[in-house]
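Heads up, there are several structures right after this.
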Structure 1
Amino acid sequence: MTLARRSFLASAAAPCLQRGLAAPARRPNILFLFPDQLRHDFVEPAEGIPVKTPNLRKLAERGVRFTQAVTPAPLCAPARACLASGMEYGRCGVASNKDVYPLHRPTFYQRLRAAGYHVMGCGKFDLHKPELDWGLDGKRLIREWGFSDAIDNEGKHDGTRAYIRNGKPMGPFLAYLDSLGLARAHVEDYEKRKGHGETFPTPLPDSAYGDNWIARNGLALLDAAPKNKPWFLQVNFNGPHDPWDITAAMEQRWRGVAFPQPVRNTQLTAENHVRVRENYAAMIENIDARIGELVRKVRQRGELENTLIVVSSDHGEMLGDHDLWGKTQPYHGSTGVPLVVSGLGLRPAVQRAPATALDLTATFLDYAGVGVVEGVAEGMESRSLRPLLNGQGKAREFVLSGLGGWRMALRERFKYVRRAEGGPLLFDLESDPQETENLAAERPGVVREMEHLLG
């Protein structure tokens with residue numbers, strides 16, 4: 001262990017009073033609910049979109065809902081590396097899904113564990129995504145990342161790829177399906193889903209559906225969590241990431257629901273677009289139900305009043321807007337994420353200023369009383385939202401996001417994108433939320449100001 005590493009661990013474990021902070025009588029628990037590829041405008045209240053998220057709505061009604069939150073990087077592995085490290089995209093150590101999170105780089109999970117938290121997690125962490133090996137119990141590398149107990153499972157496509165390559169499960173979800181005699185059927189089903197229009201149901205029963213299994217793992221981790229120390233639990237749902245593999249029961253509830261068509265799409269039929277969005281909404285409704293189960297478990301433990309509950313996502317989903325699918329794009333369908341912070345007596349509020357999911361890292365550490373000085377996590381770029389949540393601080397003036405060949409700045413109503421190829425993009429999200437009119441040529445003054453923000 002290097003001297004710098006020992007210094008970091010000692011700093012993380014130091015009592016709050018040594019940092020000039022008042023230590024609470026009992027440090028709060030933290031429940032972090034983190035679906036994969038959940039678009040910002042597909043949660044209640046959703047204007048013109050008939051999605052159902054009653055549990056998330058209840059959390060928002062007793063907390064703070066951010067309407068202009070973005071990811072630090074709209075791709076699975078980089079977004080999660082930004083969160084783990086508390087660093088912006090260019091300094092998180094993971095440039096793409098082909099990169100493994102460097103084990104020498106500290107994580108906020110380590111800081112929480114060193115400070116006495118019981119750190120738990122389940123679902124898809126994607127911190128060693130290209131290796132396609134999670135361990136059949138999902139515990140490979142969890143101690144190194146900073147967890148006390150966790151089950152790291154395969155992403156939707158990665159689990160199938162690993163199974164085909166090795167002829168056997170390489171992670172805990174496919175191992176679970178294999179024990180039920182369902183792994184081969186699941187892999188064959190995924191092999192049929194080569195495009196964006198396949199909306200037929202999965203052969204899996206509801207009991208074996210991926211997000212339901214992940215939620216049960218989260219409930220089991222909570223059941224095993226000690227009562228004599230604070231805990232942190234991150235639940236990474238695999239959905240509503242594509243493919244659109246809902247169960248037969250989920251399909252039955254959603255067929256025939258009207259959805260708006262994507263913006264500027266020339267690819268699928270209108271009927272097919274609606275079916276895709278029905279499946280996407282069905283996945284979200286199912287995740288919301290699982291969120292309700294996890295919150296009820298916290299209440300049953302008698303810990304709800306002392307638990308901070310946060311819901312967000314790693315990035316959005318284009319859903320065919322501008323003839324694009326998935327993520328990686330600077331459009332808001334890709335970069336925009338939901339963000340709700342609830343519990344601990346927070347006063348209900350709607351925050352319309354720009355926000356970044358990167359700041360959740362420092363927020364968690366701040367509530368835990370671990371290494372946050374003047375709102376900034378030590379050695380990180382993440383800034384705590386806690387003062388803003390308590391109505392005592394100011395939001396960031398602007399936030400950044402980026403990936404590969406582009407960088408984005410969001411400030412007030414304007415969103416600016418610098419691209420390696422093609423000219424700049426400038427959108428007025430207030431008058432043009434669908435991002436159909438590039439104002440870069442018409443507003444050179446705004447372009448100069450936004451370029452300055454990007455540095």
Structure 2
Amino acid sequence: MTFPEHFLWGTATAAAQIEGGWLDDGKTPSIWDLATKKQIKTGENNHVACDHYHRWAEDVELMASLGVNSYRFSISWSRVEPEKGRFNPKGLAFYLRLVRALKKKGIEPLVTLYHWDLPQWAQAEGGWKNPEIVRLFARYARVVVEALSEDVRYWIPLNEPQCFVMIGHIFGTHAPFHKDVPALRTLIRHALLAHGEAVKVIRKYAKTAPVVGTAMATCVALPLSTKPEDVEKAKWYSFNYLPGELNNSVWSDPIYLGKATHLMKGKLSEADLEIISQPLDFIGLNVYQPINDNIADPKYRFPKTEPRNVMGWVVHPECLYWSLRFFHERYPGLPLMVTENGAAVVDTVSEDGEIHDPERTETIRGFLGAVKNALDEGIPVIGYQVWSLMDNFEWAEGTRPRFGLIYTDYETQKRIVKDSGRFYCSVIETNGADL
């Protein structure tokens with residue numbers, strides 16, 4: 001099977017990583033805007049980042065030059081609601097200009113309502129530990145949906161809730177830089193309820209028929225072989241092995257099946273599960289590496305010589321195939337979208353002024369081959385979003401890791417399309433026929 005005729009070829013970004021303009025036009029700080037130099041490995045901040053807030057028109061032209069027909073981006077909550085209960089017309093106008101410019105270029109906007117940048121005013125009231133966060137998020141979602149839904153069909157409430165809970169509140173290495181293990185189940189419950197309430201809001205207030213899905217961090221285990229027993233064992237590890245805050249089933253079973261797994265039994269009521277399991281239109285998967293190194297059985301672990309990117313992540317593109325397959329088998333009936341996938345490299349500008357990044361190109365080629373393999377087996381994949389459109393502020397890692405198809409010179413804000421971007425463009429031109 002070839003790629004579907006209307007396959008969503010795109011790229012993805014997040015507001016806190018690219019926008020900059022951190023106090024412009026009425027915006028107030030998010031928890032990431034207030035990260036200190038000590039909390040970011042390179043001593044940087046995201047106050048300018050890629051300056052996308054001021055250079056968005058140029059960036060839309062670059063997307064069009066890549067040939068993408070979709071673009072996944074997030075809304076900055078504190079740009080839209082700079083103070084509790086006060087909404088900012090200038091912030092909403094920015095996103096309206098962006099989505100209308102995308103539509104004029106034939107690029108479908110895929111809007112993520114929350115990609116980790118909680119307003120500081122909400123954090124001051126307890127953030128995701130505060131039960132009121134569910135109502136606040138639903139109210140914010142309604143304002144955004146009412147403002148943008150004439151031009152936006154695709155909606156994702158939360159990006160990787162397991163990561164902002166785990167890394168931000170359990171490990172304490174991401175904003176808000178807390179270590180609060182006793183709050184784990186409360187945090188999970190509030191995030192899941194916020195997802196469900198936002199889906200209800202989107203269904204009720206969207207002005208065009210909405211397409212609603214997820215963007216979950218979905219690492220899975222690679223099987224030791226393709227023997228049925230090895231495949232089943234890897235699938236079991238994929239949904240049951242990791243700690244609660246990372247476990248695929250802890251997050252996905254309530255959303256897609258309306259069931260609570262072991263960690264959340266007794267914490268999620270039947271009424272909670274009814275809210276959380278609102279009907280969806282697609283399952284979104286963010287996939288970068290397999291979980292084999294986290295498995296106690298040494299047979300699953302990779303040798304130290306295994307290729308890894310600059311994030312330390314094992315480079316095994318077939319993990320995307322197994323992610324799509326395992327999620328399709330566990331949660332049948334919904335199409336899937338790869339909502340994030342890519343490769344981190346430390347890029348440099350060559351003497352010819354170009355960025356030659358064969359490592360990224362070949363990694364993305366492998367990931368796309370994995371998608372094609374899934375399609376060939378009848379797994380319904382509707383889109384693929386490369387992380388990322390451009391190099392950006394990579395959270396606590398700063399700007400050293402580069403994921404972009406487009407190079408960002410942070411001193412001059414010059415953008416340069418990389419070889420990997422040209423490769424991706426060529427793939428899109430043939431709808432994947434050359435893979």
statement: Calculated from one of 1, 2, distance in nm of label points 7 Å out along Cα→Cβ at positions 365 and 421 reads 2.0, and the structure in question is 2
- prompt: With distance in nm of label points 7 Å out along Cα→Cβ at positions 77 and 93 derived from the coordinates and found to be 2.5, which of 1, 2 does the value describe?
  reply: 2
statement: Comparing 1, 2 on relative contact order in percent (Cα under 8 Å, 6 or more apart), the highest sits with 1
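Where a number appears in this text, it was derived from the coordinates with a stated rule and is not lab data. Just so it is clear, the model here is predicted, and its values are computed rather than measured. Cβ atoms are built from the backbone, for glycine too; each structure is taken alone.
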